[in-house]
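Alright, structures below, take your time with them.
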Structure P
Amino acid sequence: MRTLDVAVMVGARGLLRGDTASRMGLIEIGKKGVTKEGLLRLGEHLSLSRSQLADILHVSERTIRRYRRNQRSNSVVSEQVLQIAEVTARATDVFGAREPLVRWMKSPCRALGNRIPVALLRSRFGAEIVLDELGRIEHGALS
């Protein structure tokens, strides 16, 4: 997973400067904010409804609806969006295609205590657990 992949996934490629391989670029994107268009793009990539996306981001669906297309979300929401995009980019690397990644992200996973991976993305700790599991899958160490 590259920082560039995360930035492209949320439509923020233009906000990266210099070394696009550096995760420091994600800090800058988070400070400047992810647009409504970017967060909806991520939701579409994961086949999430606005309601599901709002739940994961800890905002109301109405809040998302009220954003103008290019309006940037605050830094807290933006960092959450970037975290989800980072996990999604990693899952894309592991599964190689969107369909199997969406299927895995939306199905109970035995290794995660039969929890649904996308539901774990509501917290930083859950995202780290999902990233760890993706690493095990990539290396063939299924639990």
Structure Q
Amino acid sequence: MSIWFTQTTTRELNRLYRKTAANSLGIQITEIGDDYLKGTMPVDIRTHQPMGFLHGGASVLLAETLAGVGAQFCVDQVKYYCVGLEINANHVRGAKDGYVEGIASPIHIGRTTQVWDIRINHSKIGLICVSRHTVAVLNVRER
């Protein structure tokens, strides 16, 4: 059973994020499942910290992008919009090159809040980051 209130495509989602920080870092949403989103990000000069490893902030940007998109498409966008309340991340390994893939899935989809789990993996190294993102679901009329 699908969690999505609004159906969309990866092409449409990537077009929405053309003029954002996510696009600047090369983040691409690659798959929409019944209850998850996947996206990739390159590990290169745009996402490195000074020691040449993937910057933790870049991993958090990938996590928040995936969870934020997911949250927004779980609500009726005519009535509601979602904003981040809190995000945390545990960086368990470092990557120097290639691509990472994030998978975001909801832990809780409620009337006023959502909580998302995001796992970021590198194809050669495995799990590099675990993140949790909480969003508020707000009424458009109260904007």
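Suppose you compute helix-only ellipticity at 222 nm (-39500 (n - 2.57) for each DSSP H run of 4 or more, over all residues; to 500) for every structure in P, Q: which one lands on -5500? Comparing all candidates, it corresponds to Q.
When mean count of other Cβ atoms within 10 Å over residues 5-12 is computed for each of P, Q, the one that comes out at 11.8 is Q. Calculated for structures P, Q, distance in nm of label points 7 Å out along Cα→Cβ at positions 69 and 117 is largest in P.
Computing distance in nm of label points 7 Å out along Cα→Cβ at positions 93 and 109 gives 1.5 for which of P, Q? This figure was derived from P.
Since every read-out is calculated from the coordinates, none of them should be taken as a lab result. Note that the structure is predicted; figures quoted are calculated from it, not measured. Cβ atoms are built from the backbone, for glycine too; each structure is taken alone.
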